[in-house]
1. Can you spot which of 1, 2 the value 3.0 was calculated from, given it is distance in nm of label points 7 Å out along Cα→Cβ at positions 12 and 44?
2. Match the computed value 2.8 of distance in nm of label points 7 Å out along Cα→Cβ at positions 4 and 60 to one of the structures 1, 2, and report its label.
3. Matching task: -7000 is the computed value of helix-only ellipticity at 222 nm (-39500 (n - 2.57) for each DSSP H run of 4 or more, over all residues; to 500). Pick the structure from 1, 2.
4. Out of 1, 2, which structure matches 2.6 when distance in nm of label points 7 Å out along Cα→Cβ at positions 20 and 124 is calculated?
5. Can you rank 1, 2 by distance in nm of label points 7 Å out along Cα→Cβ at positions 52 and 68 and just name the one with the largest value?
6. For distance in nm of label points 7 Å out along Cα→Cβ at positions 28 and 116, the calculated result is 1.8, so let me know which of 1, 2 that is.
7. Can you tell which of 1, 2 yields 17.4 when mean count of other Cβ atoms within 10 Å over residues 36-43 is derived from it?
Structure 1
Amino acid sequence: MKLALDTNIYTDYAEGIPETVDFMAEHGEQLYLPSVVLGELNFGFMKGTRRQFNERKLQQFITRLKVDIIAVDAGVARRYGIIYLSLQKRGAKIPINDVWIAAGCMEVGATLLTRDRHFRGVEQIEAVILGGDS
C-alpha cells in the first residue's frame, strides 16, 4: 500500500509507538511525506530544544526507508482546489494545512495514515485513522 504520513504519524513512529510502527511495517510498501508535513515538523523542531537531533533523525528516516517527498506543485495545487471546494460546498472545515496534505495524497494516489478523524470528511482520498475506531 502507498502510505502518506501525517505529521502525527511521523511523530508516533519516531517515538516508537507500536501501533504506528507495526502498521507501517505491515502495510507501507511505499512511503510518502507531503512537503507540508515537513514544514510542520521543521516548525516543531525549531521551537524545541533538540532541533539538530530531530532534523538528523528525520533525514535518516527519509533515507533509510526511501521515503518520497510530495512537493507542492501545479498538480497538487489543482487537487487542493478540488478538495477545498468540495469541503466548502458541504460546509465541512479542516485545518488548511490538512487540505494541502490531502491534495498531496490525491496527487500520488496514496492512502493517508493519520490520527486526525476530520480526514474522514475528505471524499477524494482514502485515510487510515489510527488510535481508536478507524
Structure 2
Amino acid sequence: MASIRRETLIHAPPEELWSALRDVGALHTRLVPGFVIECVWDGEGRDITFANGVKTRELIIDVNDDDRRVAWTAAGQLKHYNASAQVFPEGAGNCRVVWIADLLPHEMAPAIAGMIEQGLAAMKRHAERPKG
C-alpha cells in the first residue's frame, strides 16, 4: 500500500485552523476554497467536487477535538483510500498541518500526492489571507 505524508507550516492560530478543518461540510468555503469547489454534507459523508473536475464521496471516520484530527475514507476510483489531517501548535500564533493518506493501487500515489500538496497550499493561502 502506498503511504503519503505531507505537512506545512501555517501562520494562523491552531484553534482557527482546527475550527475550519473540523467543519467537514464546509471544505469549499472555510478550509480549501479554490481547491474544492463544492462539498455537500449529509451527516455521514460528503460529496466533493475538486477544481480539476474530479468528484468523490468521502465518509468521515472521526472528528477528534482532543487531537485536532479528522479521519476519512474515499469511495470511487481507488481500490483503497483512507486519510487524516491533523493540526499541531507550532510557536506563537502558528500551526503545522500533517496530512497522511494510504491508498491502493500504488500507481496512483504520485497523482494523489500532487492533490494533497495542492490542498495544503490552498489551506495555507486561505488561512494566511489578510482578514477584514
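1. Computing distance in nm of label points 7 Å out along Cα→Cβ at positions 12 and 44 on every structure in 1, 2 gives 3.0 only for 2.
2. Values: 1: 2.8; 2: 2.2.
Computed on structure 1.
3. Derived from 2, not from the others.
4. 1
5. 1
6. 1
7. On the way: 1: 17.4; 2: 14.0.
It traces back to 1.
FYI, it's all coordinate maths here, none of it is from the lab. Every value quoted in this text rests on a predicted model; they were computed, and no experiment measured them. Cβ atoms are built from the backbone, for glycine too; each structure is taken alone.
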